[in-house]
Structure I
Amino acid sequence: MLAVVQRVARASVRVAEEGGLRTSGEIGHGLVVLLGVGHEDDEADAEWMARKCAELRIFRDDEGKMNRSVLDVGGSVLAVSQFTLFGDCAKGRRPSFIGAAPPEKADPLYQRFVEELRGRGLAVGTGVFQAMMEVDLVNDGPVTLLLDSSEQRKRKGGA
C-alpha cells in the first residue's frame, strides 16, 4: 500500500452524484490519508498502514516538537482511496496504472484500513471507492509524508 499522509486543520471530500456533489466525509484537526492498494498488498498491509498512520508522531507537543500522534491529540482521519498513487510515469506522457490492484481486491483492503483506524478509536470520514471526488483540505504545517507498506515486508524478509 502507498499512502500520502497530510496533517490538516480541516478537510472534506465531496462525491459526484447525479445532480451535483454531496459531502461524504468531513473532519476537523487530523490527517488526510490518500491510500493506494497494489497487487502485492494484503490484510497485513492494511493493518500495518492503519497502525502507522494512527501512531505517527507528527503533531506538536507543548514544546512545539512533532511528538504526538493523531490519537494523542484527539484528531480524526479522512481516508480517500486513490489508485493513481500507483501511476508509473517512467515512460511516455501517460501514466500506467498496472501496479494498482483491481477494484475487487482494492476495495476490501481500503475498507479494512478504515475499520482498523476506527478500531483504534479514531473518527474516520471517507470518500466513496471508485467515485469521482473533490478533496478540500487546509494543510497544517504543511506536513506531508509518503508511506509504503512494502518497506515493512522487506524488513521482515518477505516480498
Structure II
Amino acid sequence: MIIIIFGVSGSGKTTIGQQLSSYLEIPFYDADDFHPENNIQKMSKGIPLDDNDRAPWLSNLAQHLMQCEFNGGAILACSALKASYRTQLSKQLKEVQWIFLRGSFDQLETRLEQRKNHFMKKEMLQSQFDSLEVPTYGLHVDISTPPYLIIQEIIDYIIKAR
C-alpha cells in the first residue's frame, strides 16, 4: 500500500509521514527530495513552480512509488495540490490512501515563519492556496489536531479502508 500525505507547505506532511512510517514500519519519502536542482533554486528565489517544472518531478515520483508498491509499500509526503498531479502519481498504483492535511492560511503562514533553512518561503504560500484543488476523496485531517491524534485518525482510516 502507498500512503500519500498531501497539502500545502507547512501543513505537517513530513512530521506526520515520518511518525506514521515509524508506527507502520514502512519507508517514508519526502517528495521535496526528488526535485531537480533547478526547481529548488527557483523556489528558493520565491518563484512558484509551473506545470512544466513539475512534470519531470511527478514522473520520477510516480516511477518511485510503483517500485515502492512492488517492495511492500511506502509513505510519501507531497504537496500534490492539483487533481492532475494526484492522478499522475497514482495512475499505475493498485492501492493508494490519500491523506489531506488541511489548515487555514493564517495557521500555515505562522508555521512557515518559524521554519529555518527550508527552500519554501512563506511568500509562496498564497500561490499554493491558489493552486490547491481540494479533493472529495481520502481522509481530510485538521492540522490543528496534535500529531499523535492525527496518526491515530490515519491508522483508523486505513484499517476501515481495508
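What follows is calculated from the coordinates using simple rules that are stated; it is not laboratory data. What you see is a predicted model, and the numbers here were worked out from it, not measured in a lab.
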The highest value of percent of Cα pairs over 29 Å apart among the shown structures I, II is in I
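Here helix-only ellipticity at 222 nm (-39500 (n - 2.57) for each DSSP H run of 4 or more, over all residues; to 500) has been calculated and equals -15000, so which of I, II was it run on?
Values: I: -7000; II: -15000.
Structure of origin is II.
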Work out which structure the value 4.2 belongs to, where mean projected area of the Cα convex hull in nm², for residues 10-49 alone was derived from one of I, II. I
